[in-house]
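Every number in this text was worked out from the coordinates using simple rules, so none of it is lab data. Treat the numbers as computed from the prediction; the structure is a model and nothing was measured. Cβ atoms are built from the backbone, for glycine too; each structure is taken alone.
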Structure P
């Protein structure tokens, strides 16, 4: 018997990095509406990745009028997907082959705080729709990551799932659901004390082999 019956993945900072594409998307919306704000760079996106999309926009664009914030929240939701479809994201080394190898032994899922359609964009861009059994996100449910994680666990009757993510928020979601956690230390999050870590996706695959 394997130690786990399923792997639940975070997306950004764990499987890929779309910070450059999202920065371009946010700048597109700023320019479209002539909003008076500085140029957004990829590090701005990385700094807030892992939070619900509206919170990301509110944090990065703090100080703008509420009407501008509302416009940015509304339009960057779809602009992100448009630019990512055009430019793609940066997959971490070994992700595609590693996921396909792990899918032979484990049921795979994604839980993210992203907007609706974002996970599907990732799956289409990387031809991974057949690898994952189910997905859940803040944009679809309106619920935080601990709730969406619990929903996946309940929906699929998981008894020994492992959550793999890069941020404190991912770790807290795992704790809330009383499940095991491994930090993707190569991602965006600060080091988390008292949990297992891997320094690359290739290492993760080897660890779970």
Structure Q
């Protein structure tokens, strides 16, 4: 597939780009905000394209047939940036994908995005989950062939290759490595059983491929 990665310069995004580029099944276009980020994408094996989620960026959807949305405002930004990137940026990407007839849209969301009220005692986290929730709902109602991936807390440990995944996990207190998340995002592109589904995941005891096939 010809895959566009939005949020390609993020920690998880770079891993997604590299895994796509190393695959024999995909060609990858990496959306980055700054021209100085382009050489990094080229070294990873991607074709960089400069665009900003807070502006118009419909042109990035040309000549691709799948999108992985891995962008996020980050923990050190304010609520305005969270709204601009995690909600409005995602919604624009979804709308552009629908207009361009994109075949697959993979959304990196978060555990708790289905019910932001679980973080009602934490204003910042509640706002983040609400932004993710609204973007997810927009995708679900878009008519696109989607998969929404909702990981637990992200950690920078080495990949384990194993997860616990389900539509709704009994416990989401666990964490998951960024590299395992990147693997799931890439693998989700071609798993037909994940079409139009949302799922939660943390690191666990099941091989990623098997876990995705049994969802």
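Of the structures labelled P, Q, which one yields 2.8 when distance in nm of label points 7 Å out along Cα→Cβ at positions 61 and 189 is computed from its coordinates?
Working: P: 2.8; Q: 1.8.
Derived from the structure labelled P.
Hey, distance in nm of label points 7 Å out along Cα→Cβ at positions 53 and 117 derived from one of P, Q reads 0.7; which structure? Intermediate results must be reported in sequence, preceding the final value.
Values: P: 0.7; Q: 2.7.
Value 0.7 for distance in nm of label points 7 Å out along Cα→Cβ at positions 53 and 117 corresponds to P out of P, Q.
Compute distance in nm of label points 7 Å out along Cα→Cβ at positions 181 and 197 for each of P, Q and report the one that scores greatest. Let's see the in-between values first.
On the way: P: 1.4; Q: 2.1.
Sorting by distance in nm of label points 7 Å out along Cα→Cβ at positions 181 and 197 in descending order puts Q first.
As an exercise: helix-only ellipticity at 222 nm (-39500 (n - 2.57) for each DSSP H run of 4 or more, over all residues; to 500), calculated from one structure in P, Q, equals -9500. Which structure is it? Working shown, then result.
Working: P: -13500; Q: -9500.
Label of the originating structure: Q.
If relative contact order in percent (Cα under 8 Å, 6 or more apart) is calculated from each of P, Q, which structure is the one that comes out at 27?
Working: P: 27; Q: 18.
Structure of origin is P.
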